[in-house]
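Heads up, there are several structures right after this.
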Structure P
Amino acid sequence: MIRDMKLARFLLVASLVASTSAQARSETSVKEVEAVYPDAYALYLDLHQNPELSSHETQTAAKLASRLRSLGYEVTEHIGGTGIVAILKNGSGPTVMLRTELDALPVEEKTGLSYASKVRTKDDAGHDVSVMHACGHDLHMAAIVGTATIMAHSKDSWHGTLMLIGQPAEETIAGAKAMLDDGFLKKFPKPDVAVAMHVGNNLLAGQVGIVSGIYNTNADSLRITIYGKGGHGSAPHTAIDPIVIAARTILALQTIASREVKPGDMAVVTVGYIHAGTKNNIIPDQAEMGVTVRTNKTEVRKQVLAAIARITKGEAEAAGAPREPSIEHYEGTDLVYNDPALAQRLRGTLEAALGKSNVVMGEPITASEDFSYFVEQGIPGFYFSLGGADPEKFAQAKAEGTRLPSNHSPLFAPDVDPALHTGIAAEVAVLRNLLSGSAEELHKSIAEVPAAQ
């Protein structure tokens, strides 16, 4: 009954398509999406129940590669580790890339769903961890396979080269770089446009969100080790306590955004973990902290990273630490920039496919991701949001002054039906629009990609 109601809602949304222009001729139909939906949903359930950690997505990649190969795509595996590239040529025209992520997170699922992940494995450090698709990558993969199926079965509606990317290690912002370092642009044709999508609970299921220009933030991951002098917990005067130094450092780091960065400029400094000690009456000789930094301006990024180093070293020196702290910058990615002209062009396409009220113009978000590595190669990019929030739960949370579980939460569970319907419909509409003319015409219609700010 519930699914019938959701299907009816999706059909109602799709029926709003006016088809009053030549562009609208290429929009996906309800029947096409419905035809591929059962298989896409079955794949979603499989992927959700069998998640794999970053850089270890062997079975996940194999599942996608097998399905795409069976549809007639030329599939190359093991690009940048477990990455896959699937190409379908359909005459002359532009090359358009659509990317999905493969990896899951070390999170214990607590959604209570009948198909919840129960997977446990060892992470790269040898720790026993639970694994969950807490960021929606399972839905992204199911959508791209549904989209791939429609595109393969409707070659009369587009022309050019369709390139589908299954990217590993997005959660560690390492996979895109690994694929590029492995010769992605030398082994395959350079895309004229790159597209990606991400589901979240900030929009209703059935909606998509568009941001023109800066979409998200630069990200920098730091591993800070503070060195002290170990000793007995009952005699702190004989030791130099790195936990106390770490505590003072954590508090001081919070003054960077509030007291050093110009009001109005965006900056986030978050300490995600602190590891130190083994027993309550032992003062350890070191403490480790994990820090994430988010900014959207190059000069602010440099300022914040320099401030972190200055404060960390200063607190250690003030405490008489025996050596300077170690600050390791082990991950990083620039922000994603959406070509404004491309965003404007595809806004109309999505409004025609989904209904004008279901396309929301949004604002930049504070999350980050490594799709930017592809854009930085001179490839115009379009990264859009897919709504995953159940409308009733969303309204209830708003009335109560709360929020639905966000991505990375153990409770994150997008409203798959109709979110998956919408994701497939949106991707097909975007691809058909971009693959409707020549490469030259496509380039003329969109702006040059400006340098990230």
Structure Q
Amino acid sequence: MKELKKLADSLKSLDDKIVGCMRCGTCQSVCPVFAETLSEADVARGKLALISNLAAEILTDAEGVRERLDRCLLCGSCQAACPSGVKLAEIFLQARALNAKYLGLNPLKKLIFRCFLARPKFFDAAAKISLPFGRFFLRPDGNAAGTVCSALLKISGGDRHIPRLPAKTFSQKFGEVDTPAGESGIRVLFFPGCMGDKLYASTTEACLKIFAHHGVGVRIPTGLACCGIPALASGDTEGFGAMEAHNLDKLGAENFDYLVTACASCTETIRDFWKLHAQTPSHKKLADEISSKTLDISQFLIDVLKVDSRTPPHSNCEKKERITYHDSCHLKKFLGISEQPRKLIKLNPRAELVEMAESDRCCGCGGSFTLTHYSLSRKIGQRKRDNIAAAKVSAAAAGCPACMMQISNMLALNGDEIKVRHVAEIYADSLPANQPHP
């Protein structure tokens, strides 16, 4: 009876959230999936029609419901454009969770979410074993995007190109980081995230260089779990809860002024979703406290440290590198961060910011969307690549590792000689090289 009541309450909650939709169709004009498929079922309005009768739909065709709900990038374009302010992303996440509870979670996803991402020791051990093999089998493509590919990768991932794997993860290379506050008087807890630790370790190192330059103390404890967004996006609230609880228990013992990340997805999850899904009163209180102190790296540097006003005027450089910037969906549409990353790029005297067309249009990654709907993801990504290429730049910057990975793949597939970098790396390049290691 208790489970039935919870189900009834969840369905009623969905109905209450859906009622604000006027069926105006504004979502149709901004949806990157609809732009490729021209299917009403792929638009937010079409999905809301499905969700409004969710109980009956699940009972008659649960797999069909899952497929239609999964054909969404969760990019927030519809939510940002909605004149009624309907919380569409929240509705879709809740509907996916209800469907997953009825249908059960994919066994592979369950293994990944609950055995690896929620258990850092297992995940770290798997990375330690797999990275050397990956570097052996995955050969560099020799392009500016710095991607790798192999026949083995094509079997499992199509013609996908991925970023070159580091020799060691960040945590393997540096372990625990604990430096005192310097001139700034500020101490941050840096949350590297899965990709910032295991794939884009260079981005995390760039952030540490920046912190050291500005006298910011840094704490990175070992044993942090994934922020949980892959599980939450797949409807696995149990796996998400395990990751959240693990991280809150770790962070509850730490003392810091701000929690800073270089991953837009991590920032939004920690700031907005942890407090919504905390399972105990003590975790809810802690999640609320952490939420109020969570910032993206560019937001922290520009809005808190005021590095744009502290930095002396740059001397004119004879030749500047043309760099364009992609607005990651989580960063702009959900966190409202757009100008800060651009200011960071401009602070590098050797960089010239060149705006691309549709800079805030989704790149087509969508987390696991690019794995389960690769053909569609690639079509959406091609539009992003075309806009980057039209800007005639030598580098594309972003504030989200997932976007960086998607854009790198698209540039490699098109044979473009364009690098992909995090905005923090571009700013870090302008700072003196003799920064102490953590």
Structure R
Amino acid sequence: MADLATLRGLLRGLEEELVVCMRCGMCQAVCPVFGQTGREADVARGKLALLDGLLQAMLEDPEGVRARLERCLLCGSCAAQCPSGVNALGIFLKARAILAGYLGLSPAKKAIFRRLLAHPRVLDRAVAFAAVFQRLLARPVNETVGTSCGRIPAPVLAGRHFRPLAAEPFHRRCPSRETPPREGGPRVALFTGCLIDKIFPSVAEAALRVLDHRGAGVFVPPGQGCCGIPALSGGDLATFRRLVAWHLDLFDPGRFDVLVTCCATCTATLKKLWPALCEGPVAARARALAEKTMDISQFLVRRLGVAGAPGAGREGRVVTVHDPCHLKKSLGVFAEPRELIRAAGGWALREMEGSDDCCGMGGSFNLAHYELSKAIGRLKRARIAATGCEVVATGCPACMLQISDMLSQAGDAIAVRHPVELYAASLPD
């Protein structure tokens, strides 16, 4: 662990980024946490002012500072709205890493990040073990949503309706793959991501079906793991960088034209955080990979020309779309998932109010601040239900988990799907 003087020195490295903030308060209007609490400390401006105080050697309570920094969804709403272009998300991630370097990681985070997440094969074995025994701890509760709840009280499961682990993860259904393209089609690498691999393998299978149908060659290397964002959000920069290096060895850019993911968070992490938070040759390799990385909907619509027929999206079963924060706010991708749904046919696309408002998941935020996460999620659920939809589609598996929880607890019979699943289901056998 670093000493206090070192901590202050590292925080001074953020000074150039902090001074850009004009304290205008525009972030208040869009921060979902501030919307619930009304506390200045919970909005980006308050956190930036806190860090500015640290730069002036006023740090007396680093644990308190870390607690305040962790009351953040890392949704990027503040950065998207900021007229000064303050990269609040990047600043908060760096500050968390600096504080973790000074204070150290908790025993729980060390076990999860260093012993499991940092070793994809170990994580696979641990999750496989959990999948076998989950029926003893959980029971189905909402067939349409596909959720379960705990049979017995448990700290993590209490009160939650969750999507269970898949009986067979994607990496077992498809250990590896390398197929050539047809008729000059593109060579596409698929980065699976841990939530899709272990909870939503049907999403990855839908992506493969679509890519095959469109004549793309597909490269799926074995041994994939997490993109690293949970570790980075927890301040464990070392595990994050280890996972980046691991995947850079798996995904040689020379073997494919484009890398696609079905996870908005993975896409944003690969494109923005891998190059920004790595150093030396690793950062250069990460930049090369980032340039080839696209969201699956973005790739299908922009590169392969998938489009709905004129008038599509007006008649059929009602579907609404939730825009993940990391997809719309971080990457500017929001029209493409809708176009993919129109191309599927048979769907009446009905927009909800605030389709790009955060669902309240925020990864570990949901674990540490569940009541606050649930309050934000209930707002999203109400807007989904108000559309009268049969299905809500979203391109982020973490959002799928949160929305499933909220819909299921409310007793709604609304299915949660990825846009690529809807499009894949429309294709001929």
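Every number in this text was worked out from the coordinates using simple rules, so none of it is lab data. Here the structure is a predicted model, which means the values were calculated and not measured. Cβ atoms are built from the backbone, for glycine too; each structure is taken alone.
Mean count of other Cβ atoms within 10 Å over residues 357-364 was computed and gave 21.5; which structure, P, Q, R, did it come from?
Details: P: 14.8; Q: 21.5; R: 24.4.
The read-out was computed on structure Q.
Volume of the Cα convex hull per residue in Å³, for residues 309-364 alone was computed and gave 89; which structure, P, Q, R, did it come from?
R
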